[in-house]
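Bear in mind these aren't lab numbers, they're just calculated from the coordinates by the rules spelled out. Owing to the predicted nature of the structure, the values given are computational and were not obtained by experimental measurement.
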Structure P
Amino acid sequence: MKVGDLVRLVDRPNSEWFYQYKDRLFEVDDVFERHCRVRMLNVLNPQRYWFAQKSNFEVVSDESR
């Protein structure tokens, strides 16, 4: 995972409320040792960021975009 990657939530994220965003795409804004900051795409407030564990996300391959 690197800045600029498109990611989505994994099948089993570690927080219950993440499940309501399973169909959303995110763009990686910053990457840290265990966490990342992502921005949800195609929403009313594009400047809203999440700070979450990297293990909750997987990089979207070119074929699935």
Structure Q
Amino acid sequence: MSDIGLDWGPLDLTLIALIIGAPGLVIGAVSWPRHRIYGALLGAAAGLVLWLAGFVLWEASPWS
């Protein structure tokens, strides 16, 4: 039995989501120059959604 506990809070989960969506964050900030923060947040959200969709498809595939 392991004594390592994975106790993640909302801030930790937000940081993980931003790390996963980082490519979208950069692309969104660059492609929307007038509103870089909005573009970065939308890009990060889109990057996270695409990553999660890919993960779900990978898990549903016969190669997983």
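A value of -23500 for helix-only ellipticity at 222 nm (-39500 (n - 2.57) for each DSSP H run of 4 or more, over all residues; to 500), calculated from one of P, Q, originates in structure Q.
To test your reading of the models, identify which of P, Q gives 4, 18, 32, 28, 16, 2 for P(r) over Cα pairs in 5 Å bins from 0, in percent when calculated. Considering all the candidates, the number was obtained from P. Among candidates P, Q, the computation of relative contact order in percent (Cα under 8 Å, 6 or more apart) that gave 28 used structure Q.
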